[in-house]
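Below you'll find the structures, each written out as structure tokens.
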Structure I
């Protein structure tokens with residue numbers, strides 16, 4: 001009986017993608033539009049993602065330019081950025097606003113590395129959960145018959161190899177982010 005690893009592989013890939021998305025919101029030494037993804041200004045009576053209200057572009061390594069599509073919501077966007085507590089400076093002008101990220105201190109870099117490590121640990125916990133689910137499915141298939149003990153043991157090793165590869169991928173994602181934070 002052949003065991004289908006496709007669900008486990010998809011779950012591992014989704015976990016890697018989740019970590020990549022989460023870490024894209026962790027600030028590095030450079031300003032990027034994804035740093036403002038968590039900003040949800042209250043515009044038109046509802047909280048709306050900033051990317052749906054304005055264009056965000058990179059002006060220089062530490063500055064982002066925000067150009068709202070509707071000038072009447074500039075104050076709401078400014079308030080949303082302030083509420084997001086990103087530790088940035090906001091300057092409003094006739095084109096929109098400029099968001100300036102301060103230079104990262106060594107203390108702040110350590111905090112950001114810790115945040116990145118915590119998110120990676122969450123992803124590892126998720127991988128362990130996926131491994132547990134896969135092993136339960138394997139045990140259920142073994143009890144249903146059609147699989148010998150040797151085959152079940154071989155498949156458990158295969159599952160562990162997939163999880164190990166996933167953990168290695170998560171570690172590589174974290175290493176890359178920590179390098180970006182350190183620059």
Structure II
């Protein structure tokens with residue numbers, strides 16, 4: 001039986017929501033859930049400009065953690081549940097880097113969040129151990145990406161992390177571990 005798209009992303013979003021629930025400083029939004037059942041479920045729209053519209057919407061993100069006090073984005077996560085070829089990985093990264101703000105619709109109104117110098121981006125996916133995929137990410141893409149300059153109002157290159165596993169379960173476990181590192185909670 002084929003699972004529906006986003007199922008593991010939804011499960012991760014729910015896990016992260018519960019994981020951070022004890023800290024009122026953070027709020028988690030995640031896509032691929034049932035909005036009527038969970039206030040944390042929302043379409044997370046990355047855009048360039050002051051207000052989001054179709055003409056300036058550049059990225060859709062799977063998970064976003066924000067600071068409730070400052071409306072700053074702490075962490076963005078893009079999850080590729082299927083294979084993550086280099087072209088897809090780079091598309092996810094550069095689409096997100098083009099954005100200077102993020103928005104979610106809450107009660108028919110857009111709520112806006114700003115990027116800070118500390119905002120992090122994790123792009124994760126399934127990359128088989130055989131073949132050159134993992135090697136290409138580690139030894140070609142990551143070092144080359146570090147050479148790019150970006151505007152001050154977007155995520156800084158040194159705040160990007162790639163997480164991958166040979167299968168979806170392994171990748172999700174790696175993502176949980178990396179997320180715990182970001183929030184320094186055991």
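The numbers here are math on the coordinates, done by the rules we state, and not lab data. In this text the structure is predicted, and so the values were computed from the model without any measurement. Cβ atoms are built from the backbone, for glycine too; each structure is taken alone.
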Out of I, II, which structure matches 19.8 when mean count of other Cβ atoms within 10 Å over residues 56-63 is calculated? II
For distance in nm of label points 7 Å out along Cα→Cβ at positions 40 and 152, which of I, II scores largest? I
One of I, II was used to calculate distance in nm of label points 7 Å out along Cα→Cβ at positions 48 and 120, yielding 3.8; that structure is I
Here mean count of other Cβ atoms within 10 Å over residues 8-15 was calculated and came to 17.1; which of the structures I, II was it taken from? I
Identify the structure, out of I, II, from whose coordinates helix-only ellipticity at 222 nm (-39500 (n - 2.57) for each DSSP H run of 4 or more, over all residues; to 500) was calculated to give -19500. I
With percent of Cα pairs over 15 Å apart, for residues 96-143 alone coming out at 65, pick the structure among I, II it was computed from. II
Source structure (of I, II) for Rg/Rh (Cα atoms, Kirkwood Rh), computed value 1.16: I
Structure responsible for 27, with relative contact order in percent (Cα under 8 Å, 6 or more apart) calculated and labels I, II on offer: I
